1. To which of 1, 2 does the computed value 4.3 (distance in nm of label points 7 Å out along Cα→Cβ at positions 112 and 208) belong?
2. Given that helix-only ellipticity at 222 nm (-39500 (n - 2.57) for each DSSP H run of 4 or more, over all residues; to 500), derived from a single structure, equals -9500, which label among 1, 2 identifies that structure?
3. By the measure percent of Cα pairs over 23 Å apart, tell me the structure among 1, 2 with the highest figure.
4. Hey, relative contact order in percent (Cα under 8 Å, 6 or more apart) derived from one of 1, 2 reads 15; which structure?
5. Work out the source of 1.8 here, i.e. which of 1, 2 gives that when distance in nm of label points 7 Å out along Cα→Cβ at positions 32 and 64 is computed.
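Throughout, read-outs are computed from the coordinates displayed, never taken from laboratory work. Here the structure is a predicted model, which means the values were calculated and not measured. Cβ atoms are built from the backbone, for glycine too; each structure is taken alone.
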Structure 1
Amino acid sequence: MKRQFAVIGCGRFGTSLAKTLYALGHEVMAVDKSEERVQSISDFVTYAVQADATDEKTLKSLGIRNFDTAVISIGSDIQSSIMTTLMAKELGVKYVLCKAQNELQAKVLYKIGADKVVFPERDMGVRVAHNLVSQNVLEYIELSPDYSIVEIVAPKNWVGKSIKDLDLRAAFGINVMAIKYPQGINISPSADKVLEKNDILVVIGKNDVINKIEEKG
């Protein structure tokens, strides 16, 4: 399902996240005060706008309330981050994700309405983007531009079927490396293993194939 994202602040984290969301087929508006940053990302998102998002009139004019999700990725300017987050929530954005520099800033952001706060040191933009668009994805590790390892909750239409019956290698070109359960982990599960509800599969495969599985989840 195609969704609309506004990414405010196009530093390293914001740029990585915006490009990945767009590559996954979603509509992305990138906003930054820097003309240079806006120009460098313009070919990799739906819209790139040079604007000061800390100004309420500007934020309104960008139609921020029409976006499903706003990502506030303003750099070390904590005051601007807080003000933009507050205005985005007041203008009616359903889900606001913010970048924080430290735990104190995160506490403030949560208090003023942020739905989720991430720390760039711990959460790469690519990983967060995949988590935003697919509730099934628990962990995403990009090995190369073509291949990734993903922890994914078994899709409903896979439950009750064995790995052999699903023939995931032939059907999707992915390999199940392990299956996690509440009581432990099964490394290199047998082909006869029947998938159960809430099984967490650790799979490796091509990014374009994994993206399709995320959409089905």
Structure 2
Amino acid sequence: MNPRPAVLLAGATGLVGGLALQRWLAKADGPLLLAPVRRSPGVTHPRLLALPGGWDETSIRTALESHGASLDAYACCLGTTIRKAGSREAFLEVDRDLVLALGGLAHRLGARQALLVSSVGASAQSGNFYLRVKGEAERGLCALGFERVDCLRPGLLLGERGERRPAEAMGQRLAPVANLLALGPLRRYRAIAADEVAAALVNLCGRAGEGRHVHEHDAIKALAGR
């Protein structure tokens, strides 16, 4: 008997991660989901293993073995803000270091694919601290040895968060007008519904092929519709 497929989902209690979680659980043939969390995802399901504080390799390996599962993919939706983290150093610990620590763990446990929700404009050479960190996370994930890495680079995410982000809330109110003005090469900066990003992530999981693949606004919307 073949082992059941499993996905390590990081950020399951966040905006995109929570929506991706719902989509995966709604699929009758969906994978076993291992979700390391600091707080409850607010849902229970036979295919969901929420691992409070379960960021270590031993606990995740044990969970896989006890369910006869094989880890196929690492889906990372981790993300915070400098304001919420408290400092640039604390922000780095989440948006780069934790992303890569869990990525390394997933690769050692056999995952062939990594999927990362990053940001439009991400570049390890960027002069913008936020975009540089996102770019470093992408670059580091690609260096871990996964057969395939998919980097989703959305613009401003539209959706209801469980936390207060004033600047983002203002951006969401202005998004309809800003999107109309973002034409040509600027289309990639358009705001996008978080649920579309989640749908693209779920639809990309298990995709064949190798190498690094970057998906921006139009590609994400196309993937979401499949």
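1. Values: 1: 4.3; 2: 1.0.
It must be structure 1, since only it matches.
2. Only structure 1 yields this read-out.
3. On the way: 1: 50; 2: 45.
Of structures 1, 2, the maximum of percent of Cα pairs over 23 Å apart occurs in 1.
4. Values: 1: 15; 2: 19.
Among 1, 2, the structure yielding 15 for relative contact order in percent (Cα under 8 Å, 6 or more apart) is 1.
5. That value comes from structure 1.
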